[in-house]
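Every number in this text was worked out from the coordinates using simple rules, so none of it is lab data. This structure is a prediction, so every number in the text was calculated from the model and none was measured. Cβ atoms are built from the backbone, for glycine too; each structure is taken alone.
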Structure I
Amino acid sequence: MSPRSASVNEELRRRSRDRLLQATVELVGERGYEATTLGDIADRAGSARGLVSYYFPGKRQLLQSAVHRLMHMTLAAELTREPCVDAGPERLARAIDAILGLARDHPKLMRTHMAGILQAEGFIQCPEQQRLAALLRDTVVRYGSPDPDPDYSLLRALLMGAVVAVLLPGAPMPISRLRAELFHRYGLAWELGRPPGELPPGGFRLPAADPR
């Protein structure tokens with residue numbers, strides 16, 4: 001039997017890693033972080049326990065990579081859904097809605113992710129995070145930013161802040177209100193992206209700012 005080529009081995013490693021990331025998203029979303037063990041994740045992924053340690057130095061790093069993968073996949077799907085568009089404002093609106101939608105649809109997972117970022121390990125620049133960053137930066141470029149790097153960092157910070165506000169225990173902010181603020185900041189019409197309704201709660205809608 002001929003040995004597998006390097007490309008085949010690389011694809012097998014990628015699939016194995018992706019299964020672990022997907023299992024992490026599922027289990028932490030179902031049980032929470034503390035109730036999910038690395039052994040549970042390996043079992044759900046159909047992988048050997050040792051593979052988890054081979055790919056990731058610990059559970060916190062594994063979780064960050066898993067959530068960043070989910071964010072990248074969600075954002076990519078939203079940016080490429082029909083009808084496909086190249087217009088910068090529509091793409092930015094879709095990006096904002098995609099990230100806010102994750103906070104709405106996966107509250108336990110996203111709350112755990114944000115808490116982990118604020119702990120000692122901090123923000124981990126894994127391959128999944130780098131793919132997410134590249135997609136968000138491209139969105140900023142297509143929006144027409146004259147200085148994409150700091151503008152990407154600002155967009156990331158605003159989105160992270162909005163997610164925290166949605167998930168804040170005991171005092172969550174409505175997504176519609178946060179969406180209105182972000183759309184005003186970037187001069188986006190409320191009708192772009194996936195508007196949650198005709199108007200935010202109470203009928204309040206900020207006028208779009210001049211994006212220039």
Structure II
Amino acid sequence: MSGPAQPYPVHASLDVEDAKIALRGAIRAARDARSERRRDEAAHQLAEVLLTIPEVRAAHRVGLYAARPNEPGTKPLMAALDSLGKEILLPVLGAGLQRDWALYAGEDDLLQRAPGRPPEPSTEALGAAALETADVVIAPALAVDTDGNRLGQGGGWYDRALAHVRPGVKIIAVVFPDEIYDASERPLPREAHDHPVDGVATPLEWHWITR
């Protein structure tokens with residue numbers, strides 16, 4: 001939750017996009033400072049937390065993501081969901097903002113297909129609308145505030161992708177504990193196209209957003 005050590009380089013002289021850029025830079029720098037050991041511990045803790053969410057336990061198909069090195073890790077979660085017999089949809093990045101999804105087929109199948117891209121499965125691409133088949137969606141974020149506003153990596157890939165989620169299906173953003181912001185004190189910069197989330201999970205706990 002918000003505190004004096006939490007990066008918030010946002011002030012009135014910045015427009016929304018510049019505020020987002022400044023905040024992304026500060027959060028990425030804080031993430032890069034985490035050791036590999038701390039990241040690995042957080043990934044296993046995150047899997048345990050997410051598996052306590054009833055909607056995740058009940059889902060047949062889960063929308064997820066393969067984390068980059070400085071993001072909250074998802075490998076333990078993917079392995080756990082796979083062992084429970086759940087189908088896992090993972091993003092496949094096309095040219096520009098092209099959106100696609102494919103099914104997880106094991107950790108050994110996940111490869112970085114191009115520099116700077118997250119690991120992707122090699123299974124059949126199912127199209128952007130495949131996210132409509134997910135029973136719950138676990139989405140990456142750089143930060144989330146207590147109103148459910150999500151700060152993404154920039155570019156709008158997820159904001160466009162999340163438009164395919166069926167009404168009533170929960171979207172849960174994943175962040176580190178210090179990346180949850182108090183919307184009354186440190187609201188995240190938001191634009192009209194930004195897609196809100198229904199809940200937030202960290203390696204310590206999870207909760208639904210109350211609006």
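If Cα Rg over 2.2 N^0.38 Å is computed to be 1.12, which of I, II is the source?
I
For the read-out mean count of other Cβ atoms within 10 Å over residues 104-111, a value of 13.5 was computed from one structure; give its label from I, II.
II
0.85 is what came out when FRET efficiency 1/(1 + (r/R0)^6) of positions 80 and 184 (r between Cβ atoms, R0 = 35 Å, to 0.05) was calculated for one structure; which of I, II is it?
Answer by label: I.
Have a look at I, II and say which one yields 19.4 for mean count of other Cβ atoms within 10 Å over residues 24-31, as calculated.
It must be structure I, since only it matches.
Of the structures labelled I, II, which one yields 19 when relative contact order in percent (Cα under 8 Å, 6 or more apart) is computed from its coordinates?
I
Kindly point out which one of I, II the value 1.9 was derived from, the read-out being distance in nm of label points 7 Å out along Cα→Cβ at positions 56 and 176.
Label of the originating structure: II.
For which of I, II does helix-only ellipticity at 222 nm (-39500 (n - 2.57) for each DSSP H run of 4 or more, over all residues; to 500), calculated from the coordinates, equal -22000?
For helix-only ellipticity at 222 nm (-39500 (n - 2.57) for each DSSP H run of 4 or more, over all residues; to 500), the value -22000 is produced by structure I.
Hey, FRET efficiency 1/(1 + (r/R0)^6) of positions 32 and 192 (r between Cβ atoms, R0 = 35 Å, to 0.05) derived from one of I, II reads 0.50; which structure?
That value comes from structure I.
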